[in-house]
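Since every read-out is calculated from the coordinates, none of them should be taken as a lab result. Only a predicted model underlies this, so the values are computations on that prediction, with no experimental measurement involved. Cβ atoms are built from the backbone, for glycine too; each structure is taken alone.
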Structure I
Amino acid sequence: MSPAYSVQVIEIRSGSAADAPAIAQVRRESWHAAYSAIIAPSILDRATATGGSAASPPSYRRTLVAVAGEQPAVVGYASFGPERIVASAKPGPLTPAGRSGEVGELYALYLLPAWWSAGVGRALMVSVLDALRGDRYRRVVLWVLADNARARRFYERAGFTVDGGTNILSGLGGVLEVRYARDV
């Protein structure tokens with residue numbers, strides 16, 4: 001008798017405006033699960049409220065969604081594009097390397113907590129790196145909260161290393177984020 005096991009099919013596709021509510025839900029649930037010991041609950045509630053930049057992203061931002069489950073639904077997403085200038089308040093315009101198409105940035109990669117450690121994050125990361133490579137970016141950066149050990153391990157396993165960049169997120173209670181980078 002052969003052992004019984006289940007194989008989850010994960011579809012990675014371009015996100016659309018119709019995915020916005022599901023993306024907002026993924027963001028809210030993942031932020032609360034990942035950041036509850038790092039960011040005050042009232043700040044998390046405010047930061048994950050509907051609307052904002054997620055509802056009307058800049059034209060250069062690309063979004064991929066991961067669809068999975070017995071009744072297929074969005075279980076994760078990643079957004080990326082050219083590298084942005086990061087100021088103390090929030091990311092601003094593009095860096096010269098971002099404008100020239102040399103350096104890309106992974107802006108976000110979030111999954112519903114039930115899908116953590118199920119291969120969905122890796123599938124999204126591979127798809128993002130493939131897309132950046134296809135757009136001829138040579139390097140990619142990302143920002144992660146310094147105290148988010150789980151995410152830092154994930155990015156390090158994907159070949160990213162800390163490059164010395166830091167930023168204080170005053171709008172999130174003064175938490176520190178660090179920049180990671182790798183070749184595409």
Structure II
Amino acid sequence: MNRNSGFLLAAGAALAAAAVVFAQSGPPNHAIDITAAQIQTVLKNAPPAVDQQLRVVDMGSYNLAVGIVHREPTKNNGGPVRGIAHAKTTETYYIVSGGGTLVTGGTIVNGRPSSPDSAVTKVLNGPSTSGEIQNGRSRVVHVGDVIIIPEGVPHGWTNVTDHVDYLSVRPDIDKVLPAGYVNPDIKE
């Protein structure tokens with residue numbers, strides 16, 4: 001599978017997930033599309049190794065955020081893994097291209113909370129803590145894999161030899177993310 005077909009599959013997966021959610025809740029009363037072309041545009045314009053929120057949709061009783069993340073090769077291969085844990089949001093990753101070793105669980109030591117004014121807190125994930133992960137579970141992930149990371153669970157990457165791109169779907173029960181947000185690169 002090439003990079004473009006992976007993005008098409010990821011966009012389809014996001015839309016399918018959104019369709020299920022729309023069928024079960026109130027607002028909005030129409031589907032929200034995120035096209036493969038929009039995802040490509042955001043990735044093309046983003047700095048390397050960056051998490052980019054695509055949209056945050058008010059679903060009535062919660063918000064639903066969809067982002068795309070590109071990670072460059074890791075430099076910590078074999079060393080300590082730095083990671084992050086989100087206090088208020090769960091993430092579901094769908095790997096669209098590349099791969100590497102994802103470390104989840106364990107604990108974050110010497111953690112540093114995200115600033116209340118940072119993009120991490122205000123747009124991407126809500127309040128979070130980053131630091132070194134100890135005693136986490138490591139596994140190699142590949143294109144097509146889906147990983148669900150509950151709120152509060154540390155997660156980080158190692159052994160990314162080329163890159164890893166993944167769609168991140170974030171249900172936001174506490175509505176800490178900005179409903180109505182649309183990435184400026186895809187704003188209509």
Read-out mean count of other Cβ atoms within 10 Å over residues 74-81, computed value 13.6, structure in I, II: II
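Taking Cα Rg over 2.2 N^0.38 Å, for residues 106-161 alone for each of I, II, which is largest?
Details: I: 1.14; II: 1.27.
Going through I, II one by one, Cα Rg over 2.2 N^0.38 Å, for residues 106-161 alone is largest in II.
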- line: Calculated from one of I, II, distance in nm of label points 7 Å out along Cα→Cβ at positions 58 and 138 reads 2.2, and the structure in question is I
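Have a look at I, II and say which one yields 1.6 for distance in nm of label points 7 Å out along Cα→Cβ at positions 66 and 170, as calculated. Mind showing how you got there, number by number?
Numbers: I: 3.5; II: 1.6.
Among I, II, the structure yielding 1.6 for distance in nm of label points 7 Å out along Cα→Cβ at positions 66 and 170 is II.
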- line: Comparing relative contact order in percent (Cα under 8 Å, 6 or more apart) across structures I, II, the largest value goes to II
message: Given a value of -5500 for helix-only ellipticity at 222 nm (-39500 (n - 2.57) for each DSSP H run of 4 or more, over all residues; to 500), calculated from one of I, II, which structure does it belong to?
response: II
